Structure P
Amino acid sequence: MRYLHRMPFGAEVLPDGRTRFSLWAPAAENVDLELEGRTMPMERPAEGFFTATAEAAPGSRYRYRVGGERVVPDPASRHQPEGVHGPSEVVDPLAFGWEDDAWRGRPWEEAVVYELHVGTFSPEGTFAGVERRLDHLTDLGVTALELMPLSSFPGGRNWGYDGVLPFAPAGVYGRPEDLKRLVQAAHRRGLMVLLDVVYNHFGPEGNYLPLYAPQFFTDRHRTPWGQAINFDGEGSRFVRDFFIHNALYWLEEYRFDGLRLDAVHAIFDDSEEHFLVELSRRVRESPGADRHVHLVLENVNNTASYLRRSGPGFEPYDAQWNDDIHHALHTALTGESAGYYADFADAPLSHLGRCLAEGFAYQGEPSRHFGGERRGEPAADLPPTSFVAFVQNHDQVGNRAFGERITDLAPEEAVRAAAAVYLLSPQVPMLFMGEEWAASSPFPFFCDFGEELAPLVTEGRREEFASFPEFSDPATRERIPDPSDESTFRMAVLDWEEREGGIHRHLLGHYRDLLALRKREISPRLGNVPGGAALYRTVGERGLRVQWPLGDGSLLTLLANLGDEELGGFEAAPGRLLYATEGAARQERTLPPWSVAFYLREPE
């Protein structure tokens, strides 16, 4: 099978061998197409649009000259072989023959997500490098890869959130067909592939849209990155279509199984139909009509209404990354209380219990970190599969000054206990690459901007931490890795050889065992798992008891002591023992330090 997502912009190879080029440039008086050394004027058949049709085979390189002056790449380019400042390349999507037509995806309740950064996941740093290590993920028990953003970015290394050409997979990772081969290879192994997409801003270098389409942005709303994307003002219909086509493009042309939308709290839209509602509807109507397609949000506002069917025409999002559960677990394991951890430090186990039973810890309560503002919406009625649980991800590791992982911050027994909690709970678990073997490589922030911007990013990165007591000394801040130094990127590359020794081998076995147990005992019971039925209570300051009714009528119970002292006062759990850390099996009333036990009562 061959797949093409048709768009009203970009370069489309026509059946007669020619190529149609189309650019939305409402602020330009004229636009010329520069194609393999030829220059030709583009026509303006509709308001704001410029088009031209020319002899151009796949592989041809082209650019647009706007107003007779600036030469720019195609904002809908499918490939940028020379980077974001270079020419675009004509790509024929129908040239790739797919062999996975029988693939229909997997239900969301089967998801075990593994987040990875293509450039640092393997020594090769390419799509092919990821493909060669897929068997490790299937052996581990993962069922879904999540790739950090792939949109073309400036330079040779980036987290991906500074992308400026959202239709062109970053050329440093390989060609478009290499990414398609990766997705197809994953499907052959029963793995879903999700993609992280960024619809809240463009990166600071290589974004030429303001030159000819300033309507892409608005001053009516502000984001941490400056002007907001214009989803509700003049010209916003094209802007909305641009991003909706982008979502459909990844799902149809690359056959991704879902998208994770970055920081949707920074997508501002006062339209009658919010962009997020329209996007979900369009996805469900098209690629989601005949196969499993999953949509996941990151949303610091904990807007639970996006996760439930709130009216006709709105198909809810499958889940949200649950930062609250991470913060509660992290605070319990490390005792840290700076930044957003301040909202969890007073009672981490109580917050953790609410997260496990009701989804969010903050469902409208005032947040100290946000200056007393109320954060979140009621979420207890939602099923646990509406929440993605984790103890590490790219943000929570990389936003630290040195990019330390949880295994650098907490004792091994604490990390093992936390892993059991979130890998066996009914929420959808997510691992961050290398977590499963306690990877020694950090994941610091890195980028590769031009000479003017790079020193500003370095200075800004170090100033971010000036308010933290441990970084009050300028000399200490100087030790923070320079994001622009290639060595900062190199230290993040996973060392695959270390998996076989010491703590790495033991923790890898622990993760494999837990995920095998999840596949056998938990996942099959999560279909139609009810919301609003779980209960939790704390035991002392460091103990927790949670019960979840599952979809088949069984009852799952967690007993946990997430402290470094023995703890009594636990009520016995019904059913058979599914799992217990050492010394926790059938300890009805007392649990040793850093211990976890799960019990399952079969349906009556």
Structure Q
Amino acid sequence: MPGPTCGLPGVVLHEMATGQLPFRGDYEQAVLYSILNEPPEPITALRSGLPMELERIVKKCLAKRPDERYQSMDELLAELRALQRSIESGTDRQLPAGEKDLRPTVAVLPFENRSRDEEDEYLSDGIAEDIINALTKVPGLCVAARSSAFHFKGKNAPLEEVGKKLHVGAVVEGTVRRAGQRLRITAQLVDVAEGYQVWSERYDRVMEDIFDVQDEISLPIVAQLKVKLIGAQRLVERPTENDEAYQLYLRGRPLICRLTVESMQKGLELVKQARELDPTFVEAYAAESLGYMSLTVMGWMAPNEGGPKAKSLADKVLEMDNSLAEAHISAGLAAMFADWDWPAAEAALRRAVALTPTKPDAHSWLAGVLMPIGHFDEAIAEAQRACELDPLSVLANNRLALCQLFRRDYEACIESCRRTLDLDPQLAIAHFDLGLAQCFSGRLGAALETFQSACGLLSYDPLLHSGFGYALGKAGRVDEARSVLAEFRTQQEKGFPCSWLISLVQVGLGENDAALTALEDAVQQHEGLAVFTYTFEAFEPLRSDPCFQALMRQMNFAD
């Protein structure tokens, strides 16, 4: 039964939003039965035009299990205030049925690099990304997310097509030419429906003026879209006074997000240099923390090396600026992977979402925290919100697929995987998710075909090969599965942390005792992938074993 702390507010919110009580019956016992056994009807089904985020909040208040509800009124109020801010700023997109969203919408495409040096690509991309971040701050203006806008990089797509796919009425495009410290930047705003240029300008500046130029571009765009600015008239803040540090950061941050060992390592080194050049550059600290954690989770860095470094940097970021969403994302991931502190991880990611409700990464990472602990419905809702905000994002769509895989909604997972692979056919983890969804749903032949094809086309990826080994074991192709194990044993001897991957292959072979031994080693070594064990169907044969249960308690999972 909903408890007195947050169950009663849920009842009140439901009645205020819909005019109806969530639990009804003709007599007292019927009402009690409804409270204990029946989910309340979604508020958006009872009244059109209500925000989906409000529905999620009410649903969480009224959850049957106490541990799935808000644990304090402060937590509930923080989410209601975040919803209020998103409504006031025009970022909540739920509209009454039949009504058209009349708020101005814009996408900033990656600027074209016209410098002689191809290495200056990072600069043109960085300028466009900073303008996106600046425009996102403007209340009442809907801005296409960076990943979706950058999907069109180098494709020369007609602006009408861009407008339709991104659901925007205007597009910003531009060019950057660099010669030494001199910059020539052009920008133009185009009405995609009419096909005419609304505004354009050229700027000749030096590198140290780059933030001023970005502000000079952003402000007239806002004016042309007829959006009223409130408060300070500066949109682009200078994150560092050191131009070299800023350039290193621009080059490194995108590489960390590409999910390949080479790009992550290179990106990590660049943002580390940026942080060393300017010890006050908080965004560089946050990117470095994310880099160490990502390498650790993917198994490309020893946990006892990457985890503590990521956590130390995350603590430093919070100390420097706890109003920065990236600071709370870093802290949340450190709590999740380094400390196995699930309440702290969830609280940090919720704080990141509250600070930037239109930031897809915050919703996506919150889904990533909720998924391993079994809060599947909310994880799916957060992943879907990230996809709504950034529909062409490879990472957002893949996170949704992963959440669906863990919830065992395999048809939806397969569909999300195919959508992700349409965006990036080279993403190994999407092939991993697709193969396992096929395997778990009884399509073993299709799973083997998926894994074999991906392993043949892509460069070696340990996670992908472990999924292939699991499927081979399930298919009774024992020798081939053991060949995958032998590869991992060789890498393990070289110091590569792959006990969890070995455990996955062994459980596919039905070697449960050996799988438990490998899993125990993965937990003792604090391998990042171990956090995905508790709710993962592959490990279902081990779930009743007391040793498995002890390992899960060691990682602070509930029984």
Structure R
Amino acid sequence: MYHSGTQEKDKTTSIVAVSFLFLTLILIVRLFVLQVFEHNYYNSLATGMHEIYKRLFPVRGSIYLQDARTKKEYAAAINRDYYLIYSVPKEISEIDITSTTDALADILKLDDEDKKNILAKLNKRDSLYAPIAKKQIEEAVVAIKDIGLKGIYSTTQVYRFYPENELGGNVLGFTGFDDNGDLQGSYGIEGYWNKTLAGRGGFLSGERGAGGTWIALAGRTIDAAEDGADLVLTIDRSLQYQACDILKKGLTDYGAKSAALTLLNPKTGAILAMCSFPDFDPNNYSKVDNEVSFNNTNIFTPYEPGSVFKAVTMAIGLDLDLVTPNTTFIDPCVRHFDKYSIHNAMDKCYGTITMTQVLENSVNTGMMWVQDKIGQERFKNYIDKFGFGEKVGVEINTESKGDVHQLETKRPIDYATASFGQGITVTPLQLAMAYSALANGGQMYKPYIVEEVRYSDGRKEKTTPQLVGTVISDRASKMITGMLVSVVEKTYVSTVKIKDYYIAGKTGTAQIPGPGGYTDETNHTFAGYFPADNPQFVLVVKYEAPKRAWAEGTTGPVFKQVADFTLKYFGIPPMK
């Protein structure tokens, strides 16, 4: 019996020993897994929640302007740490509440209303948290620490920062915070490219017990976040500054309601400068009085362009071999359409003139005569080829497509008015595209504003110029260019002509439609390209309702100043 009991005891001891050995092996294996295979996760956990946060939440990509000559880059939108200053009222003694409030008001430059609000927050004795001020710079935090205010603390918050302030605000857009506290882009580049800029959030996974808590020894992994991509724009910083400064000065001098400017390269479609007023500072977008300031007029606000459109109609006639620059026309002085009559500006009558003179004198009846020769169906087909009535697809929020639906009515008067740019609406960028085709041998390139996308994994995507199509022939392009040069040389010699360079261009002064008919206010436009013997730049300038009669005296001088700066900036040699 004794021997049997000993055997049972030894057997039990062996089982326990094996069990302990087995558990020990499991612990050793698990420890090996933790230290080797899951080292990254637990190392992150050991370094604190801040490191985990960085791995789970992506960094928003930056946006850069450039120097188009040297390719040097300038930050236009970046992330910056600011500070949230908050209090724990329970830690502030009652006798210190007033002095603490006074000190905060002095450091943070608060007005009486804000000071009163802080005093009320600090007087809530049972409160464990009360925000005092957000988006504060480091100097304010240091000043608070230096005087040793009890119960006052700070924590960092990431905000979007725009170093150039108002410069390009309508192009860049802005960022706010969504319901999850993440930066969310609105308008402009920030809105259109939000997903690319935002990146992809990470993911923390693991096993939980019945109570919902993490199982300590269970597998747990981090799928790291993917930071947002950086964008390099085609916008040249110096051109943008000079062009927008000149445009804004004109806005004030001419008393206009709004202004727009687009400068692009007709050989590629790259947008070199784009200005829109009224504008705003993306750093302080919440202080804007009217949301209209967020809209980029170049792409958002279609309007009746007026006589700048005559160059398009004439180019169609040239392309179809229906007219030449020297084709003559006898001006009837007025055209009648049922109960409507259409005259030339100031009721002028020109007699027998050439097609070039029709453009030089901006003769409405001459353009209607050319459109009659083209015919409705062919005219509508060319308008579609030029891209009017459709979005051009530029990668900025938010774009309008304009309106040319009146051409679907087939009424002769609708085609007659469209021939000289009334009754249809276009955006300044669409107009710039059309003139780029006139300048570039008839070839139209899709406009683009992002030159390169740089992903966080090192990949780079460079934009390749995209040919939309050949709208008119090279021959027609050369003829319309010569005619538009003659317009500047003979009509706008004092307001637009630049010494030693040929400029091809045309003005447009169009009445603004209102309820019940056209108003006395007008939109002014100058569209053109330069140098005309080898066009490298297309420029469109537009003012809404300036307090001057004709576009030659408003958009003309602005066009000249911007063109002159651009030619010198790129070192374009004068004609020989």
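Name the one structure among P, Q, R that distance in nm of label points 7 Å out along Cα→Cβ at positions 112 and 320 of 2.7 was derived from.
Label of the originating structure: P.
From P, Q, R, which structure was helix-only ellipticity at 222 nm (-39500 (n - 2.57) for each DSSP H run of 4 or more, over all residues; to 500) = -6500 calculated on?
Of the structures listed, the value fits P.
With Cα Rg over 2.2 N^0.38 Å, for residues 80-327 alone coming out at 1.06, pick the structure among P, Q, R it was computed from.
Going label by label, the one that fits is Q.
Bear in mind these aren't lab numbers, they're just calculated from the coordinates by the rules spelled out. Small disclaimer: the values here were computed from a predicted structure and weren't measured. Cβ atoms are built from the backbone, for glycine too; each structure is taken alone.
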